[in-house]
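A.B. asks: Following are the structures in question.
Quick note: the coordinates plus some simple rules give every number you see, no bench work behind them. These numbers were taken from a predicted model, which means no experiment stands behind them. Cβ atoms are built from the backbone, for glycine too; each structure is taken alone.
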Structure P
């Protein structure tokens, strides 16, 4: 059904890299989610009222909450699609993460409410009457929720939408919750076991788990999570493919929402080459990254003295020696000065995360290493970066 609606209502639907097309997918999937969840709420609430099942009414209210969540996601997509303005120079893309976070809070709130009502049913159970209508509605709900989970997961992966992925997780959790209610209804009818309250609590726990999972997925990009290692390798590979680039370091990926990434990095180049030619080459790399990866790039040139034999030898010595401190430690931006017989070396090192060394300890070990290599009179100006 979604594919037919996509072809009918989204112009150029195959151009998913276009912002208007991406927003169209998000809006369409959200509207379909609202309609289906409202219908499921109406059916389950009717069945719950007829049978007197608190678990079924809880499941119905969960669907109503999902409809509200889809509405929030819809608003989030609309706001996220707004162009950059004076107050928001990088656009409004992170609003999609914010809307997903609101959805997760709504899920958690509904889970707490259902848990409370179900606990009351456990303490003071009331009879549950199971008929054909409630069972049929629950079976239909399983199929609909499975369909919703599949299309949200498919288009969430296609668009790189965290909000849609969270909705997918919620839909599959709803399937498990609805299955628990169905089992409760069947056991009540066949074996006269009234476990309605317990199944309602199981529904609540499924909902709470989905809410916590969704909140974690939304918080990570808002707080600033590490970029995908494969994406980092792709950037470095593209930049290093240019022979004038000798090395790449200080790569940072700024995420301002789906499709709004800003890259900044340092590229080492020969200090002996023509600066205008190097500048043109850097501009070309920035355009290439934007065209192929869809992100803005800012590259800082670091000139290095490739023809200074003494400096090259010293950097090679240091690069080999830092492996004693940690095998993954690397050196860049190495410079050497000598005035009135006094030597000074200036360099940056990348300290791998999780290596177990505090910055101060690493600094002291590097200074001692410099003194071992070039004497205690050699000053060291060191900057520690992290990866």
Structure Q
């Protein structure tokens, strides 16, 4: 059975971005409105640049579907680039003065060229449109199992919201996020974040921040502690760290665990018979500092992933650099860019997290077809609710 996976192709100013997904079950309904809605959200957010006024990202299915459903063959999608000019030397000239913080210099040395153009075209965050498309397809699958993913902006520079996200309030948080120019579910903090971005534009500078993704309805038992490569928290961190401009990933309480004793970190386990029929199987916690995973396995609590995005590497005023041909000091070259793309990053992180959860689902349960997947999913939860399935083992002193 193929493993759920995806690959992207395409450059920032190439003809299109392409996503190929393998391992999807047959019979998955593809919600094109959902997919295009996620692509539209990725283009939004206060602080984005002129490129977003040119592009209108929409997914087109090229293979792997019939009558709006997957057929188990590789699913191929493309997002057309309206600003396509890769082969126009006048419009995409060589870049010899690398930008600090970007892949320009490292890539030019790696591929033995003084022209940073080819590196920056692929390293560009424009590629994340293809990854959002993949994650949105994964969301189609997760929703059929009652699993939802919410992403939002926690912080831009020092403007931070302390809003608490729970299974009981996440839908109201979603509505507040969608009403925010910065995708932050806190109107007062949103206003301050917009002020920060406006000032950064005046200063010809850029701004980073922190984004979060929360997964609701995720059952216990996804991932494994038997092999480090199957630990779900590690795979989530790997996927999120692979998003352009991310410099740190945390699960649950994250780095704050270091400043607390164990009694203030670990989440007490309780059992509520009234919740036995829920996806938590009746197990409850006072807190969710673990972020929904223990030992690399989901524990029935919401999965919580945080990511820190650095400020964008392209500054209007430039930064000290070197001309790669002359090796003489110069200012870094300017490529059209954003002042702040933290809002867009929250959409990307939300969708790559969705994909990793969907991948873990298809690894645990038979998934050649959606009926088989749903049946296996429901059967597992039914069995888990009837534990113990065998008498407890006895220890002889």
Structure R
């Protein structure tokens, strides 16, 4: 069992909309786990259920050795970073960072628990009674200052502690929101698209900083995003979710290279994976016809079970080959971004578009007639209607 364990979680809004449908997930301690999916897929609902901001209709949630399914949010010891930062505009950055420690005497209870564990007694005096012995106000303030200073230095926001959120940039507000979560010293950190409001350059650099910070602190993070680049670059593992179903879980490159269904294949990749209609050849059940070309699959696959059905050949842009045999196509346009070349062709028989990406010079120009082939060692074939995997070179060899 993982450090965070979700077993058969279901959540319905109203009488019809199934936000989550029998979702099970295990996240290891110290792992950076990314939930990837489009808007409305259920990813935010899932982490809100973990946080206790939503109740589940069915299933069980555990953190460590505690079942927390029915715990109120304040007793789960999780911290959440929201997409819109959710900072208090009337408080300074310092007070925003301090708020989680002051709320409901959280730090006082923490100090008392730490003193009992260490076999010592906290400095006592008038005020801040815990119901056992009082703790001096100055002692609480000192610990708050120490924790804020440590987090502020880590996130490089020491020089803005006296400003208010309206007086700092979006990138700085994002750091403050992150700091407010980290200062909690929670068991699990839940992050709901925290970088989506940043510009592209800042988002890219912040990804690196956040990932490095997570590794340095060894914290457990469940991170929600619709951005497949974030998922691929940040996650130790990713879980692809759609329409309330957790479809596939694995290491980023494993999910990218070996998708379980067509949705996963199409959601990961930039440019997106090419999808071309195909049919099993009537004469040879190990061949697929696409764009007027009979493609012989390696080995001796028997595709008679999907004969007559429309198939989708899924080809990554980097796995498209222009050679001396294949389906007839014409080059529509060629564009280059630095050393990377994007070549778009259209199949002459079916008028389907295919994109090729390469760092090598091909010599093709717009209007040129070419022959297109997939790299057979990286080809996936799906059934169009069910989106289920029919044949994969990577799984069959």
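A.B. asks: With distance in nm of label points 7 Å out along Cα→Cβ at positions 4 and 308 as the yardstick, tell me which of P, Q, R scores highest. Each step should come with its number before you reach the end.
C.D. replies: Values: P: 7.2; Q: 3.0; R: 4.7.
Sorting by distance in nm of label points 7 Å out along Cα→Cβ at positions 4 and 308 in descending order puts P first.
A.B. asks: I would also like to ask the following. For mean projected area of the Cα convex hull in nm², find whichever of P, Q, R sits highest and give me its label.
C.D. replies: Across P, Q, R, mean projected area of the Cα convex hull in nm² peaks for P.
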